[in-house]
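Just below sit the structures, each encoded as structure tokens.
What follows is calculated from the coordinates using simple rules that are stated; it is not laboratory data. For clarity, every value in this text was computed on a predicted model and none was experimentally measured.
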Structure 1
Amino acid sequence: MDTLRKHWIAGSGMHGCLFDSCEVYGTREDAVNALADIFQLERTRKATLRRDGLLELCPRDGAQYCEVTACTCSNPACHSDSGIG
């Protein structure tokens, strides 16, 4: 029997649409840090994303929101735009 390992999905995009960008990470902190780097989040917005797992972005960011969610599926690479998981 396969043991499903928790992984973390970092995604961003427009409300009501599939993610424009989506990657998978081994830890929640890695996922938060990746989104913080992509959107150049300052400390306060990064802390909000870390706390809530969701952040509403500004028009200048290029997306309406970003989020970090947990998953335990058997194929983490299916969440990755790069195919690496």
Structure 2
Amino acid sequence: MSNFTSNEEFFAALRALIDRLEKQGNTAAAQELRSGFARLNGLTDGWALLMESIERTIATNRGTIGKADMLELHDMLKGVKKVVYRR
């Protein structure tokens, strides 16, 4: 994954981002990511659902997520796309 050495590192970063968004009051973004994360099932379809969740979060929260967190979301999206499309 892009910038992540393991799935565990990615999952920890995603959990931390969800927690930060929640603490910042961006509950809609946090809930969308939490929902996508909950759909991971170890198969490609679960990763695809997480990818869609990250894409929705980016698209619908451009003005409410800080620049650093948005950059992290984009990095996460790149990594998830590699898993889904096996690139």
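If log10 I(q)/I(0) by the Debye sum over Cα atoms at q = 0.14, 0.22, 0.26 Å⁻¹ is calculated from each of 1, 2, which structure is the one that comes out at -0.41, -1.06, -1.48? Walk me through the numbers before you get to the answer.
Values: 1: -0.44, -1.01, -1.32; 2: -0.41, -1.06, -1.48.
Checking each candidate, the match is 2.
Given that relative contact order in percent (Cα under 8 Å, 6 or more apart), derived from a single structure, equals 39, which label among 1, 2 identifies that structure? Computed on structure 1.
Given a value of -25000 for helix-only ellipticity at 222 nm (-39500 (n - 2.57) for each DSSP H run of 4 or more, over all residues; to 500), calculated from one of 1, 2, which structure does it belong to? Clearly, the read-out refers to 2. Quick check: -0.46, -0.94, -1.32 is what I get for log10 I(q)/I(0) by the Debye sum over Cα atoms at q = 0.17, 0.24, 0.29 Å⁻¹, for residues 18-65 alone, calculated from one of 1, 2. Which structure matches? Structure 1 accounts for this read-out.
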